[in-house]
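Values in this text are rule-based calculations from the coordinates and carry no lab data. These numbers come from a predicted model, not from an experiment. Cβ atoms are built from the backbone, for glycine too; each structure is taken alone.
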Structure I
């Protein structure tokens, strides 16, 4: 169903034929007496945002894989020295 069929605004993220990402929002315009006057589609280029997010997710997954394969107990603390990640028997002493 589309905006015209059920009068509901729509938003989605899509890629063009070159794999660039866009956010698409569509809706209806109305006259002062609430009659439908037209339709509007707006595209925002979100390609850099999506690619940056993919890079961060890949880095997170890579880091997690390293932590999970560490042969010795491993502790990762934040800047306030609070436990963020603990593996193996290290969690017994720090949790």
Structure II
């Protein structure tokens, strides 16, 4: 399990950890008073930046795509959050 604060005011936070089967659950929290974009770095999960990961937005029920290095969730409303499932893909 890991957590990261994106700024000194604790307005945005990233929490996550491993799931069975090699995937990861991650929650991006906007605890601030204004809309925010929050970035998840593969290094937060100790995943190589070159490893492609399938990203699924669990609350929207949508596959976001397969990305490397990082994922940024834009326009998270004040008090809002995004829950993701990342599944590393074999090269």
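Looking at percent of Cα pairs over 19 Å apart, point out which structure of I, II has the largest value.
Values: I: 66; II: 35.
Top value of percent of Cα pairs over 19 Å apart goes to structure I.
The value 1.9 for distance in nm of label points 7 Å out along Cα→Cβ at positions 29 and 53 was derived from one model only; which of I, II is it?
On the way: I: 2.9; II: 1.9.
That value comes from structure II.
To which of I, II does the computed value 31 (relative contact order in percent (Cα under 8 Å, 6 or more apart)) belong?
Details: I: 15; II: 31.
It traces back to II.
Which of I, II yields 9.9 for mean count of other Cβ atoms within 10 Å over residues 13-20, as computed?
The structure behind it is I.
Quick one: helix-only ellipticity at 222 nm (-39500 (n - 2.57) for each DSSP H run of 4 or more, over all residues; to 500) came out at -10000 when computed from one of I, II, so which one is it? Intermediate results must be reported in sequence, preceding the final value.
On the way: I: -10000; II: 0.
Only structure I yields this read-out.
With distance in nm of label points 7 Å out along Cα→Cβ at positions 45 and 77 coming out at 2.7, pick the structure among I, II it was computed from. All intermediate terms of the calculation are to be shown ahead of the outcome.
Values: I: 4.6; II: 2.7.
Answer by label: II.
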